[in-house]
Structure P
Amino acid sequence: MNGNIFLRTSVVFLCIGITLGMYMGGTHDFTQMPTHAHLNLVGGVLMFLAGLFYNSHPQLSRKTTLIHYAIAVIGLVIFIPGIWGAQIRAAWAEPVVGIGSLLTAIQIIFFAVMVFIGTGKKSTLTGS
């Protein structure tokens, strides 16, 4: 079950995103709506889908899954504070968002490649 790490991590990010949404609703300050949305969609939904995909395609190597996971988590952990900073107009935010969004884009491209490889007739990335 290669994808379980994605499933578990997605639930953590989703809980953080939902908590942020509850905080915004309670304070009536929706400044961080983009942060909330990216946590829920990229951290929660996309990672959950990746977990389901990897669990349904066990022929893909654990190493490949872990490379995708590492890029996804590092990207999100950089991206989310960058979005937060951009919403409060922090001077440091722009390069942080840039690095985080680049890593996030790389992990999505990596995932797309895995989907095409994993759903093909033969996988060249098999083994553990």
Structure Q
Amino acid sequence: MNKIKYQLEFAMKCSTTLLFEYIGTSSGMSEWLADDVIERGDKFTFVWGDQEESANLIRYKEETFVRFRWEEDEGTKYFWELAIHVDDVTSDVALVITDFAEESDLEHSKLYWENLIDDLKKIIGS
């Protein structure tokens, strides 16, 4: 299985502190990323209806980014990351998604993230 790394960037009209609450906490992520997110230490369980997937938090920096690896990808280079970028000149805030997908699923995966971020923007009023 060889996945392709890709990045998506979304302009966000909110503070980095507010945005990090939605990408860096289980309660925040449960409002837009999954039906529920259960956090136990560095293990996060994402629930969609009756389906669950677990990921390990492998890196994070407060108000900057979170990086997860799905348990099924353990031992690989694959991860997914939600990162906050602030433009040095304009101070505009952006959310950058880094993920991996099979080539055949790449467009579907990008569309999935776009829909999720649309939901997030509605919640935070961005």
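Just so it is clear, none of the values below were taken in a lab; they were calculated from the coordinates. Bear in mind that the values here come from a model prediction, so they are computed numbers and not experimental data. Cβ atoms are built from the backbone, for glycine too; each structure is taken alone.
A value of 36 for percent of Cα pairs over 23 Å apart, calculated from one of P, Q, originates in structure P. Across the set P, Q, mean count of other Cβ atoms within 10 Å over residues 67-74 reaches its highest value in structure P. Given a value of 0.20 for FRET efficiency 1/(1 + (r/R0)^6) of positions 11 and 43 (r between Cβ atoms, R0 = 25 Å, to 0.05), point me to the structure among P, Q it was derived from. Working through the options, I get structure Q.
Tell me which of P, Q gives 28 when you compute relative contact order in percent (Cα under 8 Å, 6 or more apart). Structure of origin is P.
Could you figure out which one of P, Q the value -24500 for helix-only ellipticity at 222 nm (-39500 (n - 2.57) for each DSSP H run of 4 or more, over all residues; to 500) was computed from? Here the read-out was taken from P.
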